[in-house]
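Bear in mind these aren't lab numbers, they're just calculated from the coordinates by the rules spelled out. Please read all numbers here as calculations on a predicted model, not as lab measurements. Cβ atoms are built from the backbone, for glycine too; each structure is taken alone.
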Structure I
Amino acid sequence: MSRQVRRVAAFTLILFMALFINLNVLQLLRAEDLANDPHNNRLIIREYAIERGPIVVAGQEIVRSTETGDELKYLRVYEQPELYAHVTGYYSFIFQRSGLESVMNEHLTGQPTEVIAQNLTDLLTGRDRKGNTVVLTIDPTVQQEAAAGLDGRQGAAVAIDVTTGAVLAHYSNPSFDPNLLSSHDGRGIRDYWQALGEDPGDPLLDRVRSEHFPPGSGFKIVVLAAALEAGITETTTFPDPEEFDVPLTTADIGNFGGGTCADGDSITLADALRVSCNTTFAALGVQLGAEALFEQATRFGFNRDIPYTLRTVPSVFPQEMDVPSTAQSALGQRDVRWTPLQAAMVAAAVANDGVLVRPNLVHEILDPAGRVIQASQQQPWAEDGFDAQAVSPQTAAVLQDLMVSVVDSGTGTRAAIEGIRVGGKTGTAQVEGQSPTVWFIGFAIDEATGRKVAVAVVLPDAGDDSTGGVVAAPIARAMLEAALGRR
């Protein structure tokens, strides 16, 4: 009998020890994880008791919090929701946060150390904690021109102040309504999420920063930069054949529309860019070699994470290629990919004397009393192994002139603005299984005011007869005009 009692006692002791250990694990080791688990209802209720700060564009609140009187005390409201959706993101008690609602969450909830005194005061007085105000760099007129140009068409458009790196427009189409993901109606949120997931246009995808595309002839700016840095001049002549005989393959490269680019004898590098001559740039790419192209692309920001306010996917230029791959890559085809943000940064660097500037979406952050606690600063993009000088000032000056010739008398004439120095490059990339992806990248310089703005516009699967000069350039022109106060 006593043996059975001892066994029961031992078993009970083991169970007690297991319970003791489990309680200590929960309280000491997993307490923080459990407290922050998004499925923790108490955490959700506590978080929704905070009046999140507004997000502001040009003095207008495009995102604000309103009191509901429900268990979830505050509701996030988005004005002009589809215009700014990929910038603001959503704030959902089911799907958490995206965009600036995620990246700036600490500021929007008033958690940073800069406002610790305010938080302490709120705690002692029993007032609800208020978040900080996030003021954006977006220019609403430029954003609206981007949306109008892409209306009904899949694509993306971005504009950057060349000198400061301030992002003036960041628009991806199709868009979505963050109000429907940020409501307090769980069933409605899930239904809308499912509809978005079934939409073939993938509205939740931010094509400005999260998808890359083949650049097509827009990449010729990078190839030309590598050539100029190597000592080749814009007056250097190349043969002008109907097709470039690519070494080591029978797949030769022809020009857009067929035929030669000039008189069939020779063509200068300057004219080759102006008319976007494939045979010249294929030959130039082979002459420079894959290593030189890789180095120049990387100096412009390829194969690196852009230090943007929102997370980006890196643009890609392969490091090791054979000769045929190099010839095709020099035309922005094969495995070369860039994001619209990266494309705009290349154009911005050319207009900025060759210097890469960090793109920034937040102008300043204000505490609940309206005091500035953080302000954006112009910062060159320099990091370990790379300085901000993507090309020399001399090379940048030549590139500017050559890109201006593209708009003045080449493939980009539909981007021209009277009285403004506009430079650019069109691109029409062939994509297997769909119609071309078309581009315009470029810059505008108002020499009267010194204002400089860079843009990139992309429309994937734009239509069989579409080109960057016909479809994308007019959208870019409207954005540049708005940024310079012409609209």
Structure II
Amino acid sequence: MERRTFIKTSALTVTGASLAPVLLANNPPILHPKSRFLSDNEYKDATKEEIILKAKNDIPKIRKGKVEIKLVNIKGEPIKNLRVQVKLTNHAFLFGDCNPSMANMFEKGVGASQKLKLYREHFKGVMNSLNCTCYWTERYDNSMVRTEDFQGEILLESFEDSVNWANANGLVAKGHPLFWPVPKAIPQWMKKYPWETQQKFMEVRIRNMVSRFKGRVKIWDVVNEMLWEPAPKNLNKRVWPYIETLDNMVEYIAPIMQWVKEEDPTAITLLNEYGTETDKELVHDIKEVTYLTQRQRYADLINKLGDKGLAPDVMGLQSHTGYQNAKDQMQMYDWYHGKTGLPIHVTEFWAFGNELKKNQPELTDEQISAKQNEYVAEYLTCAFAHPAIDAFYFWGFMGLATEWRNDLEPIVKTKPMYDTMKDFVKKTWTTDEKLTTNSDGIISFEGYYGAYELVYPTNKETTIHSGFPFQHNKYQSGVMKFVINQKI
């Protein structure tokens, strides 16, 4: 059976030269303090509406912080009464989706080039990270990027195109996955070798991938869906679900984590797992295996790896939810963070209409679409409101949010889900303020964490403006100082 360098600023002085914006997520993650969204008693009595309302109210407290900037002239004198604009240009929090559709268009070449360009414009209109797929292999009824179906024939053009496009357009590139211990994702040609030799091939693949894309791929799903699969040495015994021992999992995952860190110490590493949200998607005959038992095993695995100094930087929760309620969602984040202390990424969130249709067959397609859009908005809101969550990746957002006339034509219609997401990222959860420096040349504001631009007039009598890019994050303190060369 199958189931599918943060900047701690005391005084930052720059001139009119441009600073290259660096997403905060590109730096090694900082462990969040263990915290709770609500107490157990408050969870017990809270309704969905109360939890979501609290989430909306908590978002500014969690995702925003105070910024103070001092503007001075080249003599170090404060510039008073200067009208400036501060604008968030990129969130520190990562909003992402996967790349199979754009990878397929790339592989089709010229015929799809115009559609690919338009598709990517819509993608970066709402997202600031791209989950770039690089399966070792995959079954052929799935349109995934396969990198070595045939021994020694390594195909990385499509993956590299996605990575390069992301980097060129200010998106964080994530790689998915380096290793997936399931037969369909391990090349057939590997089977003729003993396990020890297979492990050498694994090491070569992983080291080469991480080394080649060092600095370009910032985040790696290092091992995918390990809780349900055998350790590679036991692959010939596989049934699903295969509940492997923690020791056997640590035995093969620890070296993989070490290989990745040796090749790129700055890369953010994840383990990526499903089936710990609800039991709705788990159809099997083993009563002892539930989402709760798998949740405990996931935390135990991370802590065992931590004992060896090889824990991932982040926990990946796929969130193939089948519609998880807000209370369970927030309690899950609390539980995981409390057990491991790690930041969390929502990695493969989906919410397809078939689950609604199954439970409420009387619903029309329009009603399903509306309910689906409402659920996505609520789930994302709760995730964004939890202090342990640093990223939210969809799996197939563009398919749910855009509609194309046919396979190649660049004719697109956006759906309500696209507009909902764009409103969140570009309007509701953004900072764009016009301010005036005080007598000390200082402006202050509360802003969402991320990359910013400060724009100021070059001359009070003109409409020409210049700007400074800068970073704002929750760990910085003090006043940033910008030196303006122009006479104002």
Structure III
Amino acid sequence: MPWIKEEKLYLIIVLLLILIMAVRTPLETDMWWHLRAGEETLRTGEVYSVDTFSFTREGTDWINHSWLSQVVMFLTFQSGSYYGISVWVGVCAVLSMLFIYLQMKGHPLLRSAVLLFAAVVSSVVWSPRPQIHTLVLFSLLSYLIFKYRSTKQIGYLAWSIPIFILWGNLHGGYVLGIILIGSVIVGEILNKILFMEFTDNLAWRHIGILSIFMAVSFLVVLVNPFGLDMWMIPFNTVGVETLQNLINEWASPDFHQAFQQPMLWMMLGVFSLIGLSKKSIDGAELLPLIVFSWAALAARRNFGPFAIIAAPIFSKYLTSLIDNWLNIAKEKIKWIKKFLEKSNQSNEDLKPCFKNLINLVLISLLLVGVSWKIIDVNDKEFVQQAERKFFPVAAVDWLETSEIKGNMFNDYNWGGYLIWHLRDTPVFVDGRTDLFGDEILNDYVNVISGQFELGDFIEKYEIDFLLVRPGLIPVDIVENNDLEIDFEDDVSVIIKR
């Protein structure tokens, strides 16, 4: 008997490939303020919820919906530095993909291929932030709903309660889980209305049970330090246009960029397969697919949830299409039938010991690849080079030894980095968009785009110095506003009054 069965072998290989894909240098812009917030929570023994990182919102109450993720991140960073954060992201990415695989149908090789496709789509949003926990819990919830629909056992739904309690403390993305359950319920009702019969259809009683668990899941989100305020998270955001101007992941996909195109291919592919199969689609699959397709088209931060929903459907209809084609082809084209029979015979003729050897070699090579990737992308010198390329490292060093103090205007994408590395100087803005709101963020967008007079802006916020990218503030504007450049390199410039 082979050391590892064929299906498990394919799964192990594809998960190791995904781990290699997911392990990266953890230098995401928001990572730093999450780490600092986690540190403050542990240092004070209280959830960090009153702003001390900025001067524009200092002392303001803030619903820190990701507080538990921040604690996890800080403890991981404290014990494992960049290596720990990198592995944490990789493991979460693998777990989110594993629960997709468990929902798939078809040959293990085909399922593995589709899973790898889904991983490429999702990889756009794999980053060292609390959102990675949402991908894991969303995928797990999708799997539990899948099991409930196929077995009708309430025990699977019971897990939704601890999941949502945890989710409500890890990340505000719990709302995606509520939307998923709701869209499945609507899809099941649609099946009833249209008299559509499918293997996994729920009876009205089971739909009612699912609805009860959705309501309970929504209620248990309140088990968190902020109580009812947690329900307001989906509404406590800033204007969509402002978000899209500031944060790429909130913008609609740009399919001119190659790394965003796999999402489009998967979307076109899954709807094409549904059409080509000439079979009716279960409403409980169709409604979530439509909802999360729309979400992915609205903002690329939703690529991950879309892939989690789309991949099992993609696999199901691709398997059906291939099986139908093979059945017809074997009858009409004789050499295909002979080729398939010969392939099966060749596979059976392989000795178990030889299969074991191949399995061992493949897994060993991939484990070496994972280890090499972890070490390579987190090498101290490599990390420092990447940091100097994207962040104002030299400017921070210069400020720490200079006499410049006071209110600092900073690049939005550097806010988190400055919170972690320039601890005695509060920032103007950072990635906590729900804290700063439309007024401050719109003023920020307007001043960097030249629509807000710099002098008036400086007076409004009592800015003492600016830390921005070179060329953002033209030289003539600097001179006309009684400003002078104190520091400049290829990455950043410091301008003081």
Self-check item: Origin of the derived value 84, 52, 43 (Cα extents along the principal axes in Å; candidates I, II, III)
Solution: III
Quiz item: Which structure, out of I, II, III, was FRET efficiency 1/(1 + (r/R0)^6) of positions 78 and 222 (r between Cβ atoms, R0 = 35 Å, to 0.05) derived from, given a value of 0.70?
Solution: III
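Thinking of I, II, III, which structure, once mean count of other Cβ atoms within 10 Å over residues 214-221 is computed, gives back 17.5? Walk me through the numbers before you get to the answer.
Values: I: 28.2; II: 21.8; III: 17.5.
Derived from III, not from the others.
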